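There are structures below to look over.
Here, each number is a calculation from the coordinates, and none is a lab measurement. Because the structure is predicted, anything quoted here is derived from the model rather than measured. Cβ atoms are built from the backbone, for glycine too; each structure is taken alone.
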Structure 1
Amino acid sequence: MKKYNRLSPYEREEIYQGIQKGKSYRLIARELSRNVSTICREINRNMPGGKIPEHGYRILYAQDCAKWRATRRRKGKCKLHKEPELLKLVLSKLKKRWSPEQISYFLQSKYPNDPAMQLSHESIYSYIYVNCRGNLRSELIKYLRQSRPRRRNKYSSKKHTRIPDMISIDQRPKEVEDRIIPGHWEGDLIIGKGHQSALGSLVERTTRFTLLVPLKNKDARTVRQAFARELKRLPRQLRQSMTYDQGSEMSEHRLFTKYTQVKVYFAHPHSPWERGTNENTNMLIRDFFPKGTDFNAVSRYKIKKVQELLNTRPRKVLNWEIPANAFAKILKNAN
């Protein structure tokens, strides 16, 4: 069976022009390769005030009505509209700045035997971006970490390919997770304007000390060599491991490990919380290099100056100690 496609603004324009020229519904349907009943239904239900077709059918009105009806259909399928207690709980957690993933996990843990009180994080995002309108939508978006006016396609920003011989984060030692021993890093790329440039970021998990890595390119070889040059300057004790996402720029991780002795662990796809220290640091870096920055036009001096600024301001997570000082103490002990 051929899938039905909803009428487009272009088709509504053709319908309007056809009516103005006195064409029959059957002729309009034939020209648009549509069923005549589709044309009749479109015209009859989109005439404000019951006016005659020649004067009543308006393109913008019909388009707005179609959007409204689509919204009504989506609302009918939205679980949060059917479960007021669940909606109340989700809204209360969003206002406390909980992420949809955290809310979803909380619901599964608190109500393991009650499907009515469970919800996926994607359903929460859909409620915010699809079902809500006006001030409520704007308010809920502000509670999200990124506060984007539109939902970004989670698969569009970076393609994840199967990396040979990669070691999963599941195999990472517990000491890394607990931040007991320094020398474990998280890495990522900050992408520049038009995906044509990039800046590397490396963050030490214990001290939050940050290294910004200028890149001439973002291919695997360039990233491997640039990251290796930065880390090779450190004592061996401070080059234990690095946690990275499954971006293809780290596909030469075996050579990277051979040259630096830094073991690379790969987070699960689309799981930024597994590299939370690096993700939060990238947000701080964006204060200096906002989206749309062409990193090819940014000098190494400026990049390293931003690195210095990040490492010389107190951090609450370190009890207001400066990352540079915390890292210097470790360096002294390592030497």
Structure 2
Amino acid sequence: MPTEPELNLAQQQVVDLLGASGADRPVFGPDLAPALRRELERALAPVVAALAPDDDLFVSKHALSQVHGCEARYLAELDGTFAWSVPLARGTIAHRAIEVGVSWSGPPSPADLVEETLARASHGTDGLADWLRTCGDFDRADLQSQATERVSTFFECFPPLKRRWRPTLEGRVRVELFDGRIVLAGKYDLSLGTATGPTAGKVIIDFKTGGFSPTHLDDLRYYALLDTLKIGTPPRLVASYYLDAGRAHPESVNEALLETAVARTTDGIARIAELHEVAHGRVEVVDAGVVKRPGPACRWCPILRDCDEGRAFVGGDGDGDDPVSDQDSW
């Protein structure tokens, strides 16, 4: 019988942090999820009433994070054209490689996983495949190097994921409100465990590079809310795992956390609906009072060169490095 692999300190810390005995698993009442849905729909009823017949709203974690950040940047990206780049592609390639590696027979080779993932992605029919076929040797090699580093870090920091933990990579969740007029969507990096009836057991994890940001907590609380609405029982724990530092920032899920997520989600959706009126030309920007909130994300904002507040925050004139190339996206 094969022996369990010996864990390094970082891997053991993950096991100690995310594991829980039966006594540590909270039990939630059956009325919680219906009550949260009612609160969402009560708060969003005026938003739906004001929507044009063909203006259904699709709300993602990214959209909420953007609108609670700089509204000017949100509008700019809403009107812009998405373009693949190394910083954007590396997360997709790394995730696909890790998803296969988790189920690999024997110790996975990060370099081999990324190489095969790139080869298969290049033969697809989506926008990423088109970019991979035309990006040039330097960008492709750069992408392969960066994705391999992230895959290597994952397997170095995380213990082997046992089947009984029920690991799920890139877990997708979708919640429809008002017969689909508003759709809440999310995709978290990894989940472990599952609920047993009303007893919480799932842990939702997002992987991050760089340092801590309060928005990371908001993102995970949003995921916790969606998962609660989907299955009726909240996750037990949410955590950001910072690969560069090899440490996790966990937060236990309770009713107060979920109510906070409802308030942030409804406030964000109401503002998204107002800014969509601006984007469609039905409201002037000046009338909407679009708010600029300078911050670290100004470095890769598409309107940095024309934004006095953003340029002042980064301490430069917006020239030089391509701001998008500095975006650190897992």
Structure 3
Amino acid sequence: MHIPDGFVDPATATVTGVLAAAGLAGAVRHAQRHLPPARVPLLGLSAAFVFAAQMLNFPVLGGTSGHLIGGVLTAALLGPSAAVIVISAVLIVQCFLFADGGVTALGANIFNMALVGAASGWAVFELLRRLAPSLTWRVVSAGVAAWASTVLASIACAGELAASGTAAWSAVLGAMAGVHVLIGVGEGLITALVLAAIAKVRPELVGGTALQQRGFDVVMPTGAPSAGAGAVAHAASAGNRESAKSLVLYGLLISAGLALFVAPFASPWPDGLDRTAQTLGFEDKAREPAMPAPIPDYRMPGIPSEGLATAVAGVAGTAAVFALAWMAARALAPRGRVASSGAPR
């Protein structure tokens, strides 16, 4: 769903750029107040994983592929403001390092995937998760919300294409929403599976408790806490801080492994936007990137093997996204703030 240069006109690019900047600024202000320092490495890790996972295009019907957006996945772990920052960091690196998404369309891409995708998906997730208290339902709610976020982001993209005169609204709406209904199924499944895996190891990151580590459906009693609850909570918090470094290390290894060993075998089929452009006949409106990228098309220059060039580019991008998101998070979370392992607000 990365819009290239040429698909949106200057007016639409300007409006979406202003909206994206305002939304990102609001997310930054919220994160400055509420992002615990203990979650800073996880913000960088989430960005690295989302970037690596977005390289893994999966096939859907009709010779079309899709890829994870990751907004709801990140929001379920870190909250909506952190999700906006994470997805924006991924999109910025993809744009300037790989020419994936046009420079002139960067605001539109951030608006669609970081704001509409993450924020609207979080709203759906919040509505659904309140229906039941179990961790299982929280994971299912995230999967459904991830599907909805993909469809909503595609509708926003269709609106921008129609506003730019690139395609008729009646045609582009059905084409974009129709294919992303299918792509959203993959988004939802990936989101639910990743959250379920995290819940097995660190249930508190998914809004669970230590008692839910072995079984998803255990719900804490609502009675008065026991006399030793404070000591147990303190010990658990200390243990969580100790395991945070291991979690980030293993997560980075998994992300790098996806980029290194799996990304070269991703589906070569066009994604939902590219397929829509081909179907409706506006693919020739795409222009050459407004700014040359050092690693165009996710292939490291100077490496003759296409698979190896993609793998090396993926690892480089994963490292770059992690560094950018981690530095941003460090700047947002003052060291003097008390670390917290509670659920994001």
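Here log10 I(q)/I(0) by the Debye sum over Cα atoms at q = 0.10 Å⁻¹ was calculated and came to -0.68; which of the structures 1, 2, 3 was it taken from?
Details: 1: -0.79; 2: -0.68; 3: -0.58.
Working through the options, I get structure 2.
One of 1, 2, 3 was used to calculate distance in nm of label points 7 Å out along Cα→Cβ at positions 45 and 125, giving 1.6; which? Answer by label: 3.
As an exercise: relative contact order in percent (Cα under 8 Å, 6 or more apart), calculated from one structure in 1, 2, 3, equals 33. Which structure is it?
Working: 1: 12; 2: 23; 3: 33.
Derived from the structure labelled 3.
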